[in-house]
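Undergrad: Have a look at these structures, which come just after this line.
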Structure I
Amino acid sequence: MASITRRQQAASREETPLRHKQVGFVGLGAMGGPMSKRLANAGYTVFVHDARPGAATGINHTGVVAATSAIEVGSEAEVVFCSLPTPAIVREVVLGAEGIAAGSKARIVIDLSTTGPSMASVIQRELAAKGLSWVDAPVSGGIAGATNGTLAVMVSCKQATYDEVDPILETFGRRFFCGETPGAAQVAKLGNNMIAAGVILLSAEALAMGVKAGLNPRVMCDIINASSGRNSATQDKFPRAVLPGTFDFGFKTGLSYKDVRMCVDEAENLGVPMVGGALVRQMLAATNARFGPDSDFTSMVKIIEEWADVEIRG
């Protein structure tokens, strides 16, 4: 951490024209780390916490202050962000005995995680009973988007709350207001993540067929990207993580599997058939079992390669 006290940081920002000069951030993973830095760069003092020892001190950035717990973050800032891996962890971090809501200052909690609409609705109700506001704000765009401020930020909350926090959310990228219904933004995020995983599967099958027929997969990707089949997998994920054989795009199989599973479950709850989504869920289940939850979700391609007895390499 930079050698600067909380009092000095607050004083250095006295002239900053911000509605909230201090914000909180819990969860400093692949997305949370760069997002907290963007807030600091925008002029906020950011009180941060992560359950992993050393995660907060690893962000050596002026304007970022390490807190010892989520409740301490909630006692330092009215607006607190969380970026966490699972719905159960989000609920505990927000509503637990040592959670954000137990802090003396927290008034608005903004969830950047993919929590799902059911859990979002539960947390929103429980926070409302405590007099706190909940904002669904799941993001898409990967580590590069988090670093560069080019994320898509899907938001659902009360209109007045959105008007208050939108200037802060602007730090992260383009915002899409999905309405006041709790969990609405989570539905949009689940649909997006299901498609993102699905196009990896479809692209892998098409490219495996091409390789087996003697085509260069890089040339085939170029053809697809200039044609009607272009998608985020052939445009980005395959060139970056599959064709080089690194399988390191930056999103874990376990998290993708969790998101797609929640998507299919939510569709079933709403009475919407999701036949293709169910197939994607099964492929991610196979990838999760074969390569583990910490593998990259592009490892789905390895399953297709094994079945087809080819390697899709540039």
Structure II
Amino acid sequence: MVNFSITFFHFRLFFDHVITFVISKQLAEHKFKEVIEEIGRNRSIRHTLRLAISEDNLGELFSTQALFQYPAIYTVMFRKNGGLYQDSIKPMLLMDFLRDYYEPMGVSKIPIVKIDKKSWKAGKKYPVLIYNGLAIFQKQKLMKNLSFKDALIMNWLFDKKVSIEESVKENGRLIAAVKLDAPKMKVNYEKGSLSPKFFIELTVKGDLLEQVEQVPLSKLTKLIEEELKRKVEDLYQEGINNKTDLLNIGEKWYRKRPKRYSELEKNDSFYLDQNSLTSIKVKAEIFHFNGYKYYKGEDILSN
């Protein structure tokens, strides 16, 4: 009689080589919490792993080439600087996301990656990958997808390395084009309120890129201030409509008021409303004029 002994070896998956983890929209909506907790516990996964969410077919997403026939490793999902939109929407590191994800107030975000089949052509339509917005989470739940336009303003407010280019208009007429550096945003909380009540002060420095019409410098800065105020108000309103704290107002509020936060948490309702934001004050300054001359006496720009 011959005895056979069979030994089974169990090999664990090794993830240390993984750069980007893309989550499908369906998974993000229904099983995201379980997946993200498992990723966070897995010791073979680096916390510098990048996260992204996509509605597109994941097989097609990972096989999409970069521009000029470069392989997929050169797309926005893998390049260190984020690729085409490096100044606006950037990759989200796992450790940064988890830090915000478990906060009791405020939002966390993951960039949305999609296949853009319309913007580039090389004899025929040439698909490329782009970051097209942000998936917004609050209280460990996916709340909504933020459009690229709103995501750009949100990142500009909170990322010191992000700048934006703005068309300055008056009554629909183009006046100038400016580049605005990341602003300094100060949130002032009112004392004694049971929930966050606040006003915002925004200080912005920028460059004049192009002058289309000659206007007083004071008028130019005023138009910039009015437009920025409107965009911040619109972003806040978008958050109110979807019960998300897009300006991260609650994050600092609850740290300094733990007792009031405990009382607020018992109500299990969203802590911001139309009256929470009392005012927005914007101060804009143009520091570089790129060849356009500014005459102080006349307060006029000319080339």
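Read-outs throughout are calculated quantities, based only on the coordinates presented, and are distinct from any laboratory measurement. Just so it is clear, the model here is predicted, and its values are computed rather than measured. Cβ atoms are built from the backbone, for glycine too; each structure is taken alone.
Undergrad: For helix-only ellipticity at 222 nm (-39500 (n - 2.57) for each DSSP H run of 4 or more, over all residues; to 500), the calculated result is -8500, so let me know which of I, II that is.
TA: Corresponding structure: II.
Undergrad: Further, regarding this structure: Here distance in nm of label points 7 Å out along Cα→Cβ at positions 76 and 228 has been calculated and equals 5.5, so which of I, II was it run on?
TA: The correct label is I.
Undergrad: By the measure FRET efficiency 1/(1 + (r/R0)^6) of positions 124 and 236 (r between Cβ atoms, R0 = 41 Å, to 0.05), tell me the structure among I, II with the highest figure.
TA: I
Undergrad: Still on this structure, I have one more. Work out the source of 37, 22, 17 here, i.e. which of I, II gives that when semi-axes √(5λ) of the Cα gyration tensor in Å is computed.
TA: Computing semi-axes √(5λ) of the Cα gyration tensor in Å on every structure in I, II gives 37, 22, 17 only for I.
Undergrad: May I pose another question? So if we calculate volume of the Cα convex hull per residue in Å³, for residues 36-187 alone for every structure here (I, II), which label has the highest result?
TA: Largest one: structure II.
Undergrad: To continue, here is another question. Taking mean projected area of the Cα convex hull in nm², for residues 148-219 alone as the criterion, which structure among I, II has the greatest value?
TA: Biggest value here belongs to II.
Undergrad: Next question, about the same structure. Consider the structures I, II: one of them gives 2.1 for distance in nm of label points 7 Å out along Cα→Cβ at positions 28 and 164 as calculated from the coordinates. Say which.
TA: II
Undergrad: To which of I, II does the computed value 4.2 (distance in nm of label points 7 Å out along Cα→Cβ at positions 68 and 180) belong?
TA: So the calculation was done on I.
Undergrad: Quick check for you: by distance in nm of label points 7 Å out along Cα→Cβ at positions 52 and 284, which of I, II is greatest?
TA: When distance in nm of label points 7 Å out along Cα→Cβ at positions 52 and 284 is calculated for I, II, structure II comes out on top.
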